[in-house]
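Structures incoming, each one as structure tokens.
What follows is calculated from the coordinates using simple rules that are stated; it is not laboratory data. All of these numbers come straight from a predicted model, not from anything done at the bench. Cβ atoms are built from the backbone, for glycine too; each structure is taken alone.
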Structure 1
Amino acid sequence: MNDVIYITGHKNPDTDSICSAIAYAEFKNKTSNKKAIPVRLGEVTRETQFALDYFNVEPPKLIETVKTQVSDLDIDNAIPISPEISLKMTWNMMKKHNVKTLPVIDENDKLLGLVSVSNLTSSYMDVWDNYILSKSNTKLENILETLCAKPIYLNDENPKFNGKIMVAAMEPCHIKEVVEKGDIVICGNREDAQKSIINCRASLIIISGNHIVKDTIIKLAQKNQCSIIVTPYDTFTASRLIIQSIPINYVMTKDKIISFSTEDFVDEIKDIMLDTRYRSYPILDKNRKIIGTISRYHLISKNKKKVILVDHNEKTQSVDGLNDADILEIIDHHRIADIQTGLPIYFRNEPVGSTSTIIATIFFENGIRPSKKIAGLLCSAIISDTLLLKSPTSTGVDKLMLNRLAEIANIDIDAFAKELFKAGTSLEGKTPHEIFNQDFKIFNINNFKIGVSQIGTMYIESFIPVKDSMMDLMNKKCKNENFDLLILMVTDIFNAGSELLVIGNHKEIVEKAFNVNLTDSFIYLPDVMSRKKQIIPPLTSAINSIK
């Protein structure tokens, strides 16, 4: 995740915002060894979806924030262990991998518990009940592995041991007084002692010192269903080590395990880690499978998400959590606003009609030809943002790039634009909320909070049926979200003009900016088609003139 660059446009993304992010991601992936991923901050409009479908391109992934998550950190690889392995093997794995904690998982990689050095040391220091092998359901394979033993005779492939552990350190005649059926007995090479143990119906006899077992003893063991194994260790060492054969699930921590998800935010887990102060914490994916572990030292040098902003440079329009990310670049064609960076970055801002025009220029400046699909998306964005070059924001560069890209995309500009606008301007089936928010931006101008939404239409009369409900929505939004002014631009694409619906306590700003008188909160402005160039600058001048 640390080598990923997220390229994002603004909230409530329009066609330029989406297409420029996708196109610039293709450019970065062709020119950089870091993976660039286009993302979006809102739903795709009908116009944008038409363009994506037309050129068979998937919409970018929807994200809500770029705050640092656990998945962004260089977490330690998980070294999961099975719950059946022995304490000894667990300790050997800890030493091999130089770790203090290991996660214990089931057959589906789901977390069962954690085992730490403290679990092992406390179990080793405790005075164990001599029925511990029975209580912990220890398997023979664990005993063989722990004692480096070899089987001489096994009564069963998977024998169960229900008796106690003991060492036969007494005269053979006294063995029958202490050994009971099912016991596990460690002894030496005395044949008479071995016979007494077997005749007591012990379930397992462990012969120390790698001594040879006579055939008579093996036959007696077969008759009495007593398994025999031989260990190279002496009796003392074998009796000390056998406790380490119990399965790790008997001593692991099972309850109140604190784990984190890859989706958790670092700021949220930091306090939990400081309060609990365990050595490490398991990290689980969406399926609750363990993928790694995290410790407090990971938070010291946390990796921030790397972000490139396109088609905006205003904080209120950008992704949440931007202060917690590293902004690498900004590509935009709007006014310079309020986003700050800690280090110098590549900032490209040009007075053209579309951010996609700038990105197309970047392709050609670097001798790179955009793919047919990307060329088509860039055409869509330029057509949309310049209203087919009719907007006052459009320039000769927009026209040049549009023609050059259309040749690569193999489209007829006028025919394609008509289909694009038809798909995007239809209000049929849309709620007032969807209409208002499909291209809505917030501007902070001298302590005035102003929101401006713009919709384009081929028939301005199609807006009439939703006028009243739109006014209700805007009045509620203005009051609930403390806007000084809310404006909806309904732009007639072919007749080149916009009708403004104005809501708020400072309508006089609009009247002053455009030298008009509002009638029932409405005003028609001929030849006004650009929010960026024809709405925001006059509003800014009007606000700045207020004393």
Structure 2
Amino acid sequence: MDRSLAGAATNRRRFLGLVGLGATAMAGGGFVSGCSRPAGTQGTATDVDAVSAVLPRYQPVELITPDIAGVRPIADGYLTYPTDLVRAVTETPGSSGEPLTAMTPWWGPTPPGIDRNAYLQAVNERLGVPIDFSVQDGNTYADKLSAILGARDVPDLLCAPNWEIDKIPRFSDAVSALFEDLTDHLAGDAALAYPHLASFPTGAWQYAVWGGRLAAVPWPTDGPFPYALFYRKDLTDTAGVQAPKNIDELYEFGKAMTDPANGVWAFGSIFNMVQMFYGVPGSQGGWRRTDGGGLEFKYETEEYRAALEFTTKLFAEGLVHPDIVESKGAADAKQLFNSGKMVCYEDGVGAWRGMYSEQRQITPTFDMRPVPIFSADGQSTPAAWGEEKPIFYTFIKKGLGKERVEEILRVLDWCAAPLGTEEYHLRQYGVVDQHHTVSADGSPELTELGRQEIADQYTFIVGRYPTIVQTADVPGFVEALLGYSNETVKYLEPNPWAGIKFELPANLSRVQQPTEDKILDVLRGRRPTSDLEQITQEWRSGGGDEGRDFFLKALEDNDR
């Protein structure tokens, strides 16, 4: 992403570890009730051919040549902000003048509404139809999303984070009942009527299919990695400590940087990254094929046990910040990290840019960097989790009529205009000298009004073709990000289920979070590591073995 809410994965874990909070109770309604799917919901797997048949035809929009090419699926990088902007959409996309309603999340102060927001007014004027945004607290967005789905009362445009809808019981039923089927509007050559949407990577559209039909517009990820292990390089440089290159060095790093007398601890939550260092599988949540042709889940592997024992040792030896130890999740890890009370923690790669920009205004020497990925022994090939799954999806309310849907798609296409266009610039930064000023290097910098009024409202309803551009507030960022990403992508774990669209079996969905809570108790020292075997057996009987059969059948069906 392009500013402080970069992408999750675009800042997925900037959102306070929402993935780990578990399923939220759903309010009323036939397809959304309670925290779990009805018994007997076996899940669905839409095969690769069925998904491919409804995908938009890919047609890139080529405006400017990148300074640093990303190794796909990594975004391209630009070292200067383009100043010779082009107008990509010559006609006003909206013609009805009828207002649209939209619901989007935001992880910051709520911006003023449409009547008191000059930024919204400026963009809406270009769109030809006013979009009235209901901006909801991102930390509690799951509750709001669940409530409106349960009540079957959705806005014209709904932004849904991928990590929330994956937990919603029978979400495909909600899609069918509440949202427009976009297949006839966007499949194949039909997408060329919306050239900026057609420029989205095919890998992002694959996930926007439910029940064999194209049901949403994706926000493509600008990086496939769910986590990076960030450290305060400014603090470690002062201490003369180098970034670790193997698991033993990570342990020594922890001992060297922990200083309880001065209120400093080395680590926050880093268990996911430790799993990667040990080569724990990550596909579809943690599955991999065995030599005998079957499947095993991460809990059942020696690599997972080793990662669990190592991370438990970090907690037991007091190398993890006490606030993390006492919390159920990650506590206020960002604040601890920013204040220098915690030196190292895991977060989405998208968190990097925003934190770097914000904290440099407070502490000019602030420097956060990702630890280059390594294997536990420092010799084996590293393993990086990742996928092209979109960060968010935008759904269009069902029953608006063909002409209205086409108008909405034209609006979304305008909002999806890429870097180098007037549309992109207005969407991201508002009006010059009002919402942003221009730095000496030509890059835009938000004013106080811009920070108050812009909450990426139009970005949340569509996204854009992934690009990373340098701005004055984050010197050296693009080179650092692309250097890390292009190196890490070499070790991206292959996904045997790539291109298959899943709705998971009810029991597997239901058992996963309680199992992770038990693992959390082990990490915190509330249960011994020897309990892993019992926890694994409970997971298997509670839905894990059902999940094994489900994923294995999906592979067998697609191998035919």
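Observations
- At a computed 28 (relative contact order in percent (Cα under 8 Å, 6 or more apart)), which of 1, 2: 2
- Structure from which 29.1 was derived, Kirkwood radius over Cα pairs in Å, options 1, 2: 1
- Origin of the derived value 7.2 (distance in nm of label points 7 Å out along Cα→Cβ at positions 230 and 366; candidates 1, 2): 1
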